[in-house]
Structure P
Amino acid sequence: MPGFRLYFSLFNKYTKLDPRVSIKYLLNSYTSLQFSFGTYSQYLNRLETEIEAPGSDDYFIFPETFTLWRVADNKKLQPSKATHYVFTLKTKLTDEIDFTSGVYYKDFQRVYIIYYSSSEGYSGSLKEGKKKSYGVEFLLEKRIGKITGWLSYTLSKVINWFPGVNQGKPYPPKYDRRHNFHIVAQYNLSPKWKFNLEWRYYSGVPYTPYGGGDKNSKRTPAYHRLDVGIIYTFKVKERWRFNLYLQIYNLYNNKNIIEVYYSKSSVNYIYSLPFLPTAGIEIEFK
């Protein structure tokens, strides 16, 4: 199915036509192949701020990256552009289990960052570059029965390139995670009792070593945690429904790094929440 999207902005007098194509082929009644291609323009630019790792003579506390948003002005800041290629396979393994897999490649042009470096006194300069991402995805879903849930895995890579950053060499951005694994399951013991489980594993994210080295050439340890919960449901006079729940976040109390920042003499870390039980009640009425 061919198509297009027309962008027109009175604010910056910008017009752009983005073509899109999607082709779907049915192998049989339960299996399909789909290829999609498209270009995408974005007027609201995402400006990621990035910092050169400080040396021993620098003293400040600064997050490695944070994000700003700015509307493209069609002059110094052009609308960002992306080209996507996606190939997807969908099928049913059984009457209860669906399987989806996909391969993708995405090319991004006119990507912007605000770069803070010691040579510029950490004042920040706008840099235009490009990036690409590619990978494979797998998804298993079970939507009916006493046990429901899904399992997903993604193998991916993201590469940035900006002139004047990392000696002009490509480097991975902060959010580049090579492996992403996720399990969600719910056991419906009865209409009143439900048990749920969620486990996730993510590869560590890149960061720049303190005092020198290629940008984002080191990685934090992998992020992983297990969440579990119990839900008890009962009704009062058919109109009122009560859900009592107990949830435990990070059951085995893993120390997961969620942010990296620099101080005078080291790289420092901010961690996510530790073992944390919560309980509550939800009330519904007709």
Structure Q
Amino acid sequence: MTNHETGFAPVNGTELYYERAGSGDAVVLLHTGNGNTTIWNGQFEDLAEDYTVVRYDCRGFGRSGYPDEPYQSADDLAALLDHLGIERAHVIGPSFGGRIAVEFAVLHPARVRSLLLAAPVSREHEWTDEVNTNRMAEEDLIWAGDDDKALDISLGSWVAGPKRTLADMDPTLIARLRITATAGYDRRRRTVAETGNEPDELELVPNAAERLGSLQVPTLVLIGGMDQPDAIEIGERLARDIPGASAEYIDDLGHMITMERPEEFLQKARAFLAEAARAEAAR
């Protein structure tokens, strides 16, 4: 891996921690809702062999600044790219990161070369009672300081999914996710203690669903057959409503498509990025 740079970018009144490495076309790696830059360990380095790869902690996550005023994650990404001197990029987003990727494409369409969405979620989606019940139970446990039980609910719901149990999952993956998610819980509690605000309470979220038809970028949506039905529905809707988008189903994977079998995801990502570049060159 070449030209590995780390730093803190002044962005819209805060600082975002970022890493950049490699050379070539720019690729942005967004993280999941209980994640940070570390979810891309290994894949970041691999992609940097052929691309300029940027990964960063969103506002309120990892080493980035606390949110203390209204903000928009898509605008934060645009400002980060400005800071790095990057005009356009391929954007890869899993789960929560997929939501930000879509919002970025809607608000800053000229800056997106392609979208690769892995089990994306959406703020506009009406979640089922089961998902909402699990989320509320997890929240109660987080604020009670019982992280282990909170993680049992979160990982059982979103990593194993409705068709598997945590015992079915790779224990190394589960251990890694527990570390990352526990750090996320701690960060949320510190944010509230120091600012009085939950990170997502201050986030301004555009109604991206109404503007999906305006997108004109190559888009691939990866959908895990073992994922929550809600997430499958969101992925299918995005693939249907974004012009020219395609969906690829991976029957034996769940929500954490990028992490369950990282080498397989890398192969799919590389193939898609190459195809998107060829399509752009042919226009």
Q | When mean count of other Cβ atoms within 10 Å over residues 93-100 is computed for each of P, Q, the largest belongs to | A | Q
**Q.** At a computed 11.1 (mean count of other Cβ atoms within 10 Å over residues 165-172), which of P, Q
**A.** Q
Q.
To test your reading of the models, identify which of P, Q gives 37, 24, 24 for Cα extents along the principal axes in Å, for residues 37-108 alone when calculated.
A. Q
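Out of P, Q, which structure matches 17.7, 56 when Rg and Dmax of the Cα atoms in Å is calculated?
Numbers: P: 23.8, 72; Q: 17.7, 56.
Source structure: Q.
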Q) Out of P, Q, which one gives 1.00 for FRET efficiency 1/(1 + (r/R0)^6) of positions 45 and 133 (r between Cβ atoms, R0 = 41 Å, to 0.05) as computed from the coordinates? A) P
**Q.** Computed 0 for helix-only ellipticity at 222 nm (-39500 (n - 2.57) for each DSSP H run of 4 or more, over all residues; to 500) - originating structure among P, Q
**A.** P
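Where does the value 1.7 come from, among P, Q, when distance in nm of label points 7 Å out along Cα→Cβ at positions 253 and 269 is the thing being computed? Please report the intermediate quantities before stating the final value.
Working: P: 1.7; Q: 1.0.
The value was obtained from structure P.
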Q | For 18 (relative contact order in percent (Cα under 8 Å, 6 or more apart), calculated) the corresponding structure among P, Q | A | Q
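Taken together, the values in this text are just the output of simple stated rules run on the coordinates, not laboratory data. Since the structure is predicted, the reported quantities are computational estimates derived from the model, not experimental observations. Cβ atoms are built from the backbone, for glycine too; each structure is taken alone.
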